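Take a look at the structures listed below.
Derivation of every value follows stated rules applied to the coordinates shown; laboratory data play no part. Quick caveat, the model's predicted, so the values are computed rather than measured. Cβ atoms are built from the backbone, for glycine too; each structure is taken alone.
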Structure P
């Protein structure tokens, strides 16, 4: 029986694309799928055939916005912090980011209540890293998606969130957690009070997000997932990967040389100095290269023998390439495992450090110092993963297993059950 299912992803391409993949399955099954999107994304989901309802995270600016403009500017202004150790990023990047997100949640709460009252959805599916109190206070069944690295779900045996620390070496964990608690204490307390005031439950310790009492979904293949001291409860289901099938076709450049895909994501590519350095490093290398140039594409110079564009259909490109140079966003990491592609990971912020470390320590990729690596280290890392037949065999096995149970279909089954 057709239901109304509302998806509410964070105003960034990663969570939005993940929800599009699941929403597309539910739409094909006959359900009404509506996306609640940040206003600068207006029209992007309609273009893919979905209904939209818009909300804002801040007052209207004086000049028109482009999708995700707030975060692009935020990343560009804070890029110097990415050169610092992750424990120093806690106070200079992670805490200000949470503060900006929390401010957005406060601002949007009344508008979300209006949208829920109008739509009267049967289920709400949200993918955010902070809570929006209107959701748990609504009384509507809802599902939480964690499309970040699962270290976001704290556990005594899992390295600290956003640290990029090894899983088999606990040195530095205690100091990192002490700093994490110190920089977030006041914001956590004030946001917890706001959530209670608006009818939501208290926030868990060290968390800015509520888990659902109904359904929670994570996204990380079991070959790279963490062993936990305390298993997650029965509301949690690991989709392992959630790869959309809505991207346009893509024709890769012809040639016999290995094909490499370079992408730092829509936010990471805002650091044009880093992007240009990577392009210049790969220019003389013996590869064909496809570059996702991002929103600052007009500031980048691409050699004639490379190809690229502001936005690219990533899930149509990945099956055709031989290796990927990536920032380590969770979608890209899980998509590379889905398609069986080795990675060289250059983390910038948030969970990208955790993903980079996990790919390296499980042997599915190579982690490099994003700003400190020498040019030859990047090309040597690519040569290493491209020439490793054993790695290709392992990745083929992971890919074949994941395709036996697509995460988008599994998620749709669970949402229909809810």
Structure Q
């Protein structure tokens, strides 16, 4: 049953939070035929600002406080205050992962706390560099996934998320872009929706394509021919190999270096002959292993994972929502046993007072699902690198010298 669940999730995008349903739950013996899908809610009107989870110039999920506590190896702490860019020179277009707890197979257009929280954790930090746009969309919900794994009929509309995000993208281009460069950012279901949007609506449109600074598709498999940078899912946009390269793709799925993808994992491989899952390390686009600028949630990776324990041996309180741990995490793109993935290493030192572990593995019913790897940490594992990379690439797109922090 779990393999079937993974197959479904791979088709629609794996969730940020895994349903709290035991892995031992058995499906109904003879499930009834799936009923006709419920009548679709009206298509969103993205000219209405209420159809957006985040838009610049207002107090919303992407203006959430991003102050971070920096914890050095010696246990000393300091707080870095977050500052949104006063006059950002480029835009970010973000599509969130599977998080909706709405009772219907596809979500409505009213944001719940789960949509707000994921945007605060995944997108808001980019506001230090860019204007952030994040459309609400009628995604496939966690409710639909729970129904599936308990043997109930599934009536989700898998085309609806793409239709909504495409409409939002077109509205953004018409109403807001005004010739600016844009970074596309997605995770999990959001990445898969953006992958199709890019392939169908951006790569085929030279005018739209010229706005693309980069495409960051995290926690999803992006196919490329083995040994090449373009020609699989994307025909024109290559993989990024330099901070100063633009019009390119950053993508990876994350596993612990000491717990690589097991044979049943859907992450890190693609079914097409001659193709591999792309991996680009935002901390070392040219290749090799590098320390990442990881920024974690203080309390952990969410309800799909175990809670985080003390960050230091003296259990000193941390008062911010985010923690930065310089030097603790290194990452490297690895190709092994048919999988390509970002291998994350925890540089543990039992002699120092800082934690030697991080949480983030997917846990269901007390069982760690190793086939999911560190899916919940795809963005946190290199968050600082992703934000800085977007700024660097935007400068290259504009043809101006890069000035860190500007």
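Among the shown structures P, Q, from which was the value 1, 7, 11, 12, 13, 15, 14, 11, 8, 5, 2, 1, 0 of P(r) over Cα pairs in 5 Å bins from 0, in percent, for residues 131-298 alone calculated? Answer for the origin of the read-out: P.
Which structure, out of P, Q, was helix-only ellipticity at 222 nm (-39500 (n - 2.57) for each DSSP H run of 4 or more, over all residues; to 500) calculated from, if the result is -12000? Structure of origin is P.
Taking distance in nm of label points 7 Å out along Cα→Cβ at positions 115 and 323 as the criterion, the highest value among P, Q goes to P. Quick check for you: by FRET efficiency 1/(1 + (r/R0)^6) of positions 195 and 259 (r between Cβ atoms, R0 = 30 Å, to 0.05), which of P, Q is greatest? Across P, Q, FRET efficiency 1/(1 + (r/R0)^6) of positions 195 and 259 (r between Cβ atoms, R0 = 30 Å, to 0.05) peaks for Q. Here FRET efficiency 1/(1 + (r/R0)^6) of positions 211 and 291 (r between Cβ atoms, R0 = 30 Å, to 0.05) was calculated and came to 0.40; which of the structures P, Q was it taken from? The correct label is Q. Figure out for me which of the structures P, Q the number 21 belongs to, where percent of Cα pairs over 24 Å apart, for residues 283-394 alone was derived from the coordinates. The correct label is P.
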